[in-house]
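Trainee: Following this line, the structures themselves.
Read the figures in this text as sums done on the coordinates, not as results from a lab. On a predicted model such as this, the values are computed, not experimentally measured, just so you know.
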Structure I
Amino acid sequence: MSRDNSVDKPPSLAVVEAVAAKNGVDPTDLECRLADVIDPIALDKLFEPTSKHERRSGVVKFRFCERDVIVWADGNVEVK
């Protein structure tokens, strides 16, 4: 399991980078596409900053590139 605190990145980018790192490959070398399992725009909008520059609370769990992924509202991405 790895956890990446990526508060300054859109969650969709943080997920791709974290899964690639866990798989030991460059993000451009992943053989699966995030858009095939979850809408990256919707994921980014779900956790976009509010008027107080904080992310909303919550968590999203899904499977990507045969890995379990958890995206936390604080910007953390956990890959198992």
Structure II
Amino acid sequence: MKRRSARQTLMVDGEKFEVSKRPGQRGTYDFTWLTGPNPGYGFTSAVQPARALSIPELEESIRDFLGQVDPATGYID
């Protein structure tokens, strides 16, 4: 049985993110905004009950994040 990589890159609405599953923390993902204006900036998402998220669910998490970012600063206020 082939396992999905714990780290993957997703393009959402023209923005590139690295998505990493947290080892030993099922349902917890770290997102790093690779094309954002602030190096290393991103967010963490955890779902309860803990379960693996599908690609469309990961993309929706990214869209929610991008919708909160102030375009002037590149950060969530």
Structure III
Amino acid sequence: MNHIHNGMPATDLGEDGWEKPWSGPNGGSCVEAKKMADGRVALRQSTDPTGPALIFDAAEIRAFVNGAKAGTADGLLDP
């Protein structure tokens, strides 16, 4: 999986395994995530599944999720 890198076409990662963990009950536009065998996580935009993927290693995705849970990104939301 060394050829996997940020910005690569998400389609190069295959269509199986993509999930919508942040999607509401009605689906819609959201971020899709795919956990890879080596522990990295790929993210793509559901409205552009052939677009670029962002690739995070296990520590990066853990920091992102834990930070979101702790509210450290709340400043990005509308007041």
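Trainee: From which structure (I, II, III) was relative contact order in percent (Cα under 8 Å, 6 or more apart) calculated, if the value obtained is 40?
Mentor: Values: I: 40; II: 21; III: 27.
For relative contact order in percent (Cα under 8 Å, 6 or more apart), the value 40 is produced by structure I.
Trainee: So semi-axes √(5λ) of the Cα gyration tensor in Å, computed for just one structure, reads 23, 13, 11; which one of I, II, III is that?
Mentor: Numbers: I: 21, 12, 11; II: 23, 13, 11; III: 22, 17, 11.
For semi-axes √(5λ) of the Cα gyration tensor in Å, the value 23, 13, 11 is produced by structure II.
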